[in-house]
1. Upon calculation of FRET efficiency 1/(1 + (r/R0)^6) of positions 44 and 148 (r between Cβ atoms, R0 = 30 Å, to 0.05) from the atomic coordinates, which of the structures P, Q produces 0.05?
2. Match the computed value 3.8 of distance in nm of label points 7 Å out along Cα→Cβ at positions 36 and 212 to one of the structures P, Q, and report its label.
3. Can you spot which of P, Q the value 4.5 was calculated from, given it is distance in nm of label points 7 Å out along Cα→Cβ at positions 52 and 164?
4. For mean count of other Cβ atoms within 10 Å over residues 60-67, which of P, Q scores largest?
5. For distance in nm of label points 7 Å out along Cα→Cβ at positions 20 and 76, which of the structures P, Q scores highest?
6. State the single structure among P, Q that was used to calculate FRET efficiency 1/(1 + (r/R0)^6) of positions 92 and 124 (r between Cβ atoms, R0 = 25 Å, to 0.05), giving 0.15.
7. Using helix-only ellipticity at 222 nm (-39500 (n - 2.57) for each DSSP H run of 4 or more, over all residues; to 500) as the calculated read-out, with -13000 as its value, let me know the right label among P, Q.
Structure P
């Protein structure tokens with residue numbers, strides 16, 4: 001059986017880290033937690049649960065996860081955020097791959113998001129496919145300032161696992177709106193750095209299309225009231241991203 005390291009990055013995650021670590025204890029041969037000097041009980045909980053704690057100043061999400069990768073003792077690594085945990089079915093799928101010797105270079109899984117206490121099974125949030133297990137020789141995390149991704153090297157063979165990666169997102173609407181504001185600024189900057197530009201048509205059309213896709217084409221309406229709220233917030237995020245990109249364009253001209 002091939003050993004598996006689990007890598008988690010944290011900052012003030014005392015409410016989440018215990019559940020996250022407990023969910024992987026049957027499949028993990030070690031749990032590495034790279035903490036950004038939390039001021040709550042995160043570090044103490046990690047030690048109490050038998051995790052291997054390292055601390056490092058935050059360098060960006062992708063860079064921090066790459067640092068965590070370097071700390072792992074085993075070649076195959078599962079990456080988690082502290083507010084994520086594994087379903088029993090996903091645990092069984094990973095265990096089966098361990099017993100087969102991890103015949104693929106990397107593995108993806110669907111992420112099931114919990115919004116204000118409700119699991120969201122439709123719309124743009126499901127299936128929220130994520131690549132989270134990789135042979136450390138076959139890839140690394142991107143260094144994008146937002147929406148970092150685990151990128152396998154060209155030619156890697158990737159398999160999709162059965163079962164859901166469970167994720168607690170927002171407990172109230174204020175949290176969602178505040179994050180929209182933060183992420184839209186970073187997303188606009190990322191688009192600008194990649195040479196993307198916008199105009200009036202995109203500012204008007206793209207938010208409308210984002211809502212229509214999430215709520216109607218991907219059946220977000222089946223999630224009821226929260227499906228509608230999420231679709232509206234996706235449109236709101238899209239609108240903020242493009243007006244901030246437009247503002248960046250204008251500021252660079254002056």
Structure Q
């Protein structure tokens with residue numbers, strides 16, 4: 001009887017010999033079942049363990065669905081909040097494309113009001129968008145701009161990077177200061193699975209951001225969601 005560890009060791013050996021290289025798409029399950037005279041359950045256990053160990057990764061999407069050998073994770077600085085002006089990502093993916101999913105004016109958003117120190121009657125522009133490179137979703141963003149600080153912001157501006165929006169539309173007299181960043185890891189929800197083209201149980205890095213002015217006043221906030229199999233963050237990474 002074939003043990004799943006035999007299949008696992010075979011895949012690892014293929015990677016070691018560079019027969020399976022970074023970004024290589026593994027053959028379908030049936031090839032492993034035939035090669036080892038093993039059940040599909042045995043093959044899946046071997047593959048699932050390698051996914052859990054970060055050696056393999058599952059992808060889902062038009063023309064890319066399958067299991068791949070993991071590529072090195074892209075390191076981003078904790079001080080970066082812009083995707084479309086990130087030179088490394090532009091080099092990797094080419095021109096970054098923004099797709100606006102939803103934009104609306106809201107009031108009395110309990111979490112955002114607390115983070116930004118807003119009163120219940122104060123209006124907020126909420127924007128949900130996905131940024132793509134080569135039609136690959138990089139990040140899903142949920143951003144909140146208080147209208148009292150951005151009174152002239154327009155819908156068309158949400159296709160731009162945040163670093164472009166902020167200096168153009170901040171009310172006179174306010175200047176952007178430091179960012180407050182907090183990162184947590186969650187398991188992909190059905191919505192994030194769809195938006196980021198990831199599979200169930202994919203780790204998601206959620207980057208919670210508050211942007212403050214030079215006096216510490218919170219100007220706007222957002223939550224960015226990245227595929228944890230593709231990205232990692234470092235306080236030592238070079239900033240833009």
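FYI, it's all coordinate maths here, none of it is from the lab. These numbers were taken from a predicted model, which means no experiment stands behind them. Cβ atoms are built from the backbone, for glycine too; each structure is taken alone.
1. Q
2. The read-out comes from structure P.
3. Q
4. Ranking P, Q on mean count of other Cβ atoms within 10 Å over residues 60-67, first place is P.
5. Values: P: 2.2; Q: 2.9.
Result for distance in nm of label points 7 Å out along Cα→Cβ at positions 20 and 76 over P, Q: largest is Q.
6. Checking each candidate, the match is Q.
7. Considering all the candidates, the number was obtained from P.
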